[in-house]
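Next up, some structures in structure tokens.
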Structure 1
Amino acid sequence: MKRMLSLVIAVLPFAAWADPDPADWNAVLTEARGQTVHWHAWGGSTATNDFITWVGARLTADHDITLTHVKLENTADAVTRVLTEKSAGQDTQGAVDLIWINGANFAAMKSADLLFGPFAEALPNWQYADTATKTLRHDFTVPTEGYESPWAMAQVVFMHDTDDLPDRLGSMNALLDWARSHPGRFTYPQPPDFLGTTFLKQALVDLTADSAALAAPVSEETYVEVSAPLWEYLDDLTPLLWRNGRAYPQSGPRQLQLISDDEIDLAISFSPGEASTAIANYQLPESVRTFVLDKGTIGNASFVAIPYNSGAKAAAMVVADFLLSPEAQLRAQDPAVLGYGTVLDVTALPAQYQTAFQDLDLGPATLSPQDLGTVLPEPHPSWMTRIAQEWVARYGVGN
């Protein structure tokens with residue numbers, strides 16, 4: 001699922017208060033009726049788009065809220081729109097009411113005071129959020145402080161066609177060794193696509209001997225030494241990629257098509273249930289399975305945030321709360337729908353939902369929570385920005 005591009009923002013601070021107050025939920029529901037929420041969210045997945053359509057139908061039926069999905073290629077487009085409005089003095093009735101956001105974009109908006117809140121931990125369904133075992137209060141190491149609300153869990157997995165690649169690969173170096181024996185059978189989306197930069201981060205985390213440095217903002221003192229193993233690795237891997245590294249798929253869904261067309265045998269995903277969902281939708285062959293690396297893989301939560309100048313803050317909070325509801329979370333985890341991981345503590349749910357989650361068939365390619373292994377933290381967002389820029393300079397198509 002999520003699309004991000006970092007921005008450098010220099011604006012004067014603007015204080016954001018939670019008004020309407022989410023603690024007075026009845027007042028929020030009253031104000032929300034009749035409002036339209038423009039949710040700016042990645043539009044590159046049919047399954048995700050259909051889920052958002054379902055959310056909109058439920059909100060219309062229950063709360064007389066109209067949800068409009070503004071489909072993005074890059075989350076930074078929505079961030080830029082809010083920044084432009086701020087610069088023009090448009091502090092009310094902005095064009096963006098809700099953003100599917102993560103990492104560098106959240107850090108940029110938060111530091112520039114472009115977000116409404118805090119609101120997330122006052123939402124009624126926050127009571128079910130699993131803050132004990134899931135990273136819901138930090139986004140790429142940046143404290144959320146209630147300025148964004150989680151709605152899905154993600155973790156890196158690798159999808160492999162077992163007809164051609166029967167066994168899992170335990171490390172990035174094992175992947176390289178396999179690629180030497182099977183040139184042209186692996187690729188990843190072209191950075192700065194979010195999934196492409198996720199591959200770069202996963203490689204960096206798996207290869208570096210100084211993981212502590214990745215938790216801090218990137219600096220010239222640490223960057224060259226810490227990133228050196230990544231560039232050495234990619235120098236070896238790139239000529240072994242699909243089309244010799246001279247072309248890349250533009251998105252995650254394009255990878256699925258390459259597996260389905262038997263052009264590649266291995267692809268990266270940031271959703272443990274994506275392969276099962278794609279099998280259910282006849283987008284992948286039934287022989288596809290997933291694996292994680294021996295050291296673990298990067299994981300995080302997907303969030304939604306409300307810009308400071310939204311004209312539909314009440315309805316946007318109702319959307320965020322519904323996304324946290326057991327009903328929406330159960331549907332999102334169903335591989336026939338999305339296959340996303342839940343952000344909820346299932347043991348804290350009402351009995352009927354505990355049973356429903358326990359009985360949910362996660363699909364043939366979805367690893368159990370135990371088999372997903374160690375969930376590794378995201379590097380600070382500045383690392384993603386820096387390595388994506390250098391990747392384009394080193395390996396970008398046309399170089």
Structure 2
Amino acid sequence: MALSRRHLLLAVGAATGSACHPAWAQTAAPAWAGIEKAARGQTVYFNAWAGSEQINAYIQWAATEILAAHGVKLEHVKISDAADVVKRVRAEKAAGRKAGDGTVDLVWINGENFAAMKRDGLLFGPWAEALPNFQYVDTTGKPTTRNDFSVPTDGMESPWGMAQFTLFADSQRLPQPPQSMAELLALARRQPGRISYPRLPDFTGTTFVKQALIEHVADVRVLGKPPVAADFAQVTAPLWQFLDALHPHLWRGGKQFPQNPAAVRQMMSDGELLLALTFNPNEPANEIMAKRLAPTVSSWQFARGTIGNTHFVAIPYNARAAAGAQVVANFLLSARAQARKADITQWGDPTVLDLARLPATERARFPSQPLPGQVAKPAPTLPEPHAAWVEPIEKEWIRRYT
């Protein structure tokens with residue numbers, strides 16, 4: 001999440017367009033050249049999930065590029081859960097560690113972990129919207145680049161990649177895919193036992209349930225605020241009614257659920273299930289390219305939209321290499337870095353940039369047509385419910401269905 005040393009905050013340059021940024025991004029601060037100068041020679045300890053060889057290779061590529069261009073050494077501190085980083089930074093604050101005396105310079109984070117760090121004053125900033133490359137971020141079509149699980153980022157974290165709830169299926173077995181949760185229920189009734197979703201608290205399973213909540217809640221605006229005990233039951237009642245109607249028609253009668261989305265994907269590939277779920281719209285294309293899915297597999301999102309979010313990098317309040325972390329974040333927002341990340345042969349993580357804002361030469365780095373398995377017609381991105389909804393939803397689901 002965020003860095004320390006507020007004297008390193010950037011000013012928004014005229015080229016960025018002051019009308020596009022909140023007042024705090026326009027305050028007086030050292031020029032970007034000063035940040036780059038201060039960053040040279042620093043080592044940035046980037047705490048990031050290490051569960052993917054492709055992602056690890058991408059971070060190593062970025063490290064090589066950043067060292068050559070900016071003289072900043074990027075060290076990938078491989079972690080399994082960002083929540084562990086939050087605990088470490090919180091412990092450092094409790095121990096009295098001040099600005100410039102931390103062990104984490106940059107962290108890959110979002111959702112509940114960002115909300116916790118922001119709430120507990122563990123972030124450096126604001127800084128993100130003053131990065132030179134932030135001017136190319138799609139803050140209109142992808143509003144989650146400024147809103148993390150309904151918590152305003154307030155410049156405390158810089159967007160890195162996009163995710164959106166996506167479904168995929170073999171078009172030969174499912175030529176007319178469902179376009180809403182209501183249509184999915186109708187399909188399950190017609191073809192019992194051939195639909196399922198991962199068991200909560202798996203992230204994709206929780207996202208499936210939150211998508212159902214959004215489609216059935218009386219007033220979606222209530223989900224943008226933390227739930228209170230008094231209205232949690234009332235707000236979620238239509239959700240449980242929907243799931244109670246759906247579950248008897250699921251795989252194994254809704255008495256058992258696959259452990260993770262990989263299991264659902266394999267069951268779909270084997271023909272046991274009709275469709276699979278992912279939070280990475282490029283996953284089906286990746287799997288087709290790797291020859292683990294048939295070339296007839298297509299992906300889609302519900303017509304009125306599906307839950308999406310942005311994942312970010314942020315700087316803790318006590319980072320030692322605050323300037324270097326900003327230089328790294330700015331590079332990660334460059335068209336070259338974003339295009340490589342979006343390339344399914346490299347990572348396949350959708351970009352946060354608005355391609356229309358890029359110069360033509362930079363826009364050309366991105367493919368103009370979707371690849372086999374990619375979403376042909378992206379649907380609107382629906383904001384995540386506030387992070388505080390996750391735990392009570394998961395607890396209630398587990399109480400009811402396990």
Structure responsible for 3.7, with distance in nm of label points 7 Å out along Cα→Cβ at positions 126 and 206 calculated and labels 1, 2 on offer: 1
28, 23, 14 is what came out when semi-axes √(5λ) of the Cα gyration tensor in Å, for residues 214-309 alone was calculated for one structure; which of 1, 2 is it? 1
If distance in nm of label points 7 Å out along Cα→Cβ at positions 150 and 358 is calculated from each of 1, 2, which structure is the one that comes out at 3.3? 2
Structures 1, 2 compared on distance in nm of label points 7 Å out along Cα→Cβ at positions 70 and 382: the greatest is 2
From 1, 2, which structure was FRET efficiency 1/(1 + (r/R0)^6) of positions 94 and 142 (r between Cβ atoms, R0 = 41 Å, to 0.05) = 0.70 calculated on? 2
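Coordinate-derived values only; no laboratory data. The structure presented is a predicted model; accordingly, all values stated were derived computationally and were not measured. Cβ atoms are built from the backbone, for glycine too; each structure is taken alone.
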